[in-house]
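A.B. asks: Below: a set of structures, written as structure tokens.
Taken together, the values in this text are just the output of simple stated rules run on the coordinates, not laboratory data. Just so you know, these numbers come straight off a predicted model, no measurement behind them.
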Structure P
Amino acid sequence: MNIEISADMAKRLEEAIASGRFASVDDAVSLGLTLLLTESEDEELVDDVPARIATLLDMSAEDLRLGRLVDAGAVLADMDAKIADYQARRKARAAG
């Protein structure tokens, strides 16, 4: 599958990868889509996802500029934990 993104978004994505926030483009896109699809049933959260992703990418660019690098494995583990927590809360809320 091929996707097209703006030059600005491509630059921000490359900066996020260079900063160590993501191991690859595939990892970054996969995480973004996981967040989007996980939250797609809740309209209020879906509306906020692009802004949240943009904020995270801006933070990544700033971290890179300041030389603050983070191990990609640690970031991915943290994101996996956040996704699991969110899914558990949604499941508990749905169960009543």
Structure Q
Amino acid sequence: MRRMTLTLKEYSQRFNRSLSAIAKAGDIDRGDIYRIASGKRGCGPETAAKISKATDGYVTANDLQKVRLGWLARGSRRRKRVARPAKPRKSKADARREAVNV
């Protein structure tokens, strides 16, 4: 019988293990595991093997890659900066003139 594969978040919920516990079991940085689980960060083959071992093979490198590609397809959630027109700057002389005229 073939074993089902899960994403890190699905594995965490189904087996009631926190991402921190998985990170500790796999000797992975806790911040990295959260970013990998959300898809914000990809992982190399070594990290994927550590995650697979820590989750008893339920989470594979392919599952991690699918999460990453899904995140990239949606685009980052970062707010795009809009270029604003520059404000005209006043010289010190203009500021002094305004202060005298008031």
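A.B. asks: Thinking of P, Q, which structure, once helix-only ellipticity at 222 nm (-39500 (n - 2.57) for each DSSP H run of 4 or more, over all residues; to 500) is computed, gives back -26000? List each step's numbers first, then the result.
C.D. replies: On the way: P: -26000; Q: -16500.
Clearly, the read-out refers to P.
A.B. asks: For which of P, Q does relative contact order in percent (Cα under 8 Å, 6 or more apart), calculated from the coordinates, equal 27?
C.D. replies: For relative contact order in percent (Cα under 8 Å, 6 or more apart), the value 27 is produced by structure Q.
A.B. asks: Ranked by volume of the Cα convex hull per residue in Å³, which of P, Q sits at the highest value?
C.D. replies: Once volume of the Cα convex hull per residue in Å³ is worked out for each structure, Q has the highest.
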